[in-house]
Structure 1
Amino acid sequence: MARARVIESEHPQTRLSDGTIARIVPSGFTTGFELDVDGTPQSHVDLDDPTHLHFEYVARMGAVIDQLRLPGQPLTAVHLGAGALTIPRYIEATRPGSRQQVIELEQALVDLVKAQLPLPRGAAIRTRIGDARAGVGRLPDALTGAVDLLVSDVYSGSQTPAHLTSIEFYRAAADLLAPEGVLLVNVADGAGLAFARRQVATVQAVLSHVVVLAEVQVLKGRRFGNLVVAASATALPTQWLPRLMAAGPHPAKVAQGAEVREFTRGALPVTDADATPSPKPAASLFER
């Protein structure tokens, strides 16, 4: 397994187009390294064990990905937002032979990550530089209706840009999915979950079968955190649910059916005309 080259500098870094600084730093809590952008931890990577998903919401995404198709079967995946390429590495490790496309706005970020946290040799992970929404429309025609997994996890600093939260965006993204393809969205929100409720309502207006995974207190709106929205045009197999619950992290909650309808009650889908960025978390949330 490749080794990180962070020994060349204490904290390898680069300046992004918005003036923020991206750094690769040793993880303060576990093995591996973290991508930190302007003080916000964005990704964790363990090059010795790419199946080690340290961040809770990423582990929940991994639990969903494990249920797609047959275990170990290659996937066709599209990732909006590169981060440190944690999920593409996970798929490469657990489903060799997968074909993956990554759309990332920042060339400097991709260069930093690939230089300091090298990808596995021979991995079929192609990175395209550009805005995620525009990039969806520029992918090869052969991917339309053929993507098994589409992951939307795009952040500018600590917020998801407004134009990646609307029904128009999700319709364009859903056009890529195969009939049983799954969309995974990372939604960050805090008390009251007003943003998250509208995001789930927006996704559900495009893909009718939706489950929401989160830590119990986050799903109740009692603290800021990440919710993972999994959605498909076809029914998500009910046998997934106990496996997702068992996979954790704990305490885990998986909302489906009536719980999702109650979660979104009164929430209107977001349009381009009224879209807003995700809420900005308090700086204290990331204090070490």
Structure 2
Amino acid sequence: MNPIHVDQKEILKRYRPIDSQTHKGIQGHALIIAGSYGKIGAAVLAAKGALKTGCGLVTAFVPKCGYQIVQIAIPEVMVLTDLEKKNLSAITFEIVPQAIAIGPGIGQEEPTQKALHEFLITNTISLVIDADALNILAKNRSWLTLLPSKAILTPHPKELERLIGEWDSEEEKFEKTIAFSLHYDVIVVMKGAPTHIIDAETVYRNTTGNAALATAGSGDVLTGIITSLVAQAYEPLDAAIFGVYLHGLTADIALPETGTQSFIASDIISNIGKAYLTITEAKS
């Protein structure tokens, strides 16, 4: 395995500066399906991460208990609610987003598992799948065949193990993940230090980021970032590569000011603009 190193040069091949004539209606609409009682913060972090990454519209789909929280926390984000108060039970919406994220903080209650299955049966929109949605899929492996081509999965090590099985070496981990990507035609963002992006037999190794990213909610923000890029019409692989790079770059930029220990997921969101400016300046 000879991974392609994702550095600034690699990103500049993929980055598309925003059109000066654009407007919110053509800048992409991301739907974030997330949250359950006690975990609505996951929906807030993912939705705000998506918005700050540049898509024109973001809608959050949450249980009823999350309505006021999301509306107050992020007034720029639209909110749809499930019929149930504490958990997702039926994922229905009339909007037509360009990309959907599902999983952060949704839990694994039986009605939520059923709702995910019914959603996957009918969905044809590009997907980013994270957290509990991955764990539900690991419990119901036949549902993996319902994923659209080039769906992006973003597992941390334990979630990856549930999907591909245990491994005895780094080499075996990559072999199993490559086989999984090939079998289901998905892109796997293998979160870690460093994070790798696997698309079939091609492996990309990210070069940004540091230990500050090992904090609660960091993955939720990454999910929002990648979903935003897909909504903006980046190809799924480019969105995964660019999203992971951008996510890591925010921590590199913030580190001199925050230090490692006090950096939190909201700091990723706060530094997305500076990360974009770094890339924009290098492009010009």
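For this structure, a couple of remarks:
- Of the structures 1, 2, the one that 1.2 was derived from, the read-out being distance in nm of label points 7 Å out along Cα→Cβ at positions 133 and 173: 1
- With helix-only ellipticity at 222 nm (-39500 (n - 2.57) for each DSSP H run of 4 or more, over all residues; to 500) derived as -7000, matching label from 1, 2: 1
- When mean count of other Cβ atoms within 10 Å over residues 181-188 is computed for each of 1, 2, the largest belongs to: 1
- Which of 1, 2 yields 21 [relative contact order in percent (Cα under 8 Å, 6 or more apart), calculated]: 2
- Which of 1, 2 yields 0.50 [FRET efficiency 1/(1 + (r/R0)^6) of positions 69 and 109 (r between Cβ atoms, R0 = 30 Å, to 0.05), calculated]: 1
Values quoted throughout were computed directly from the atomic coordinates according to the rules given, and no laboratory measurement underlies them. Given the structure is predicted, the values throughout are model-derived calculations rather than measurements. Cβ atoms are built from the backbone, for glycine too; each structure is taken alone.
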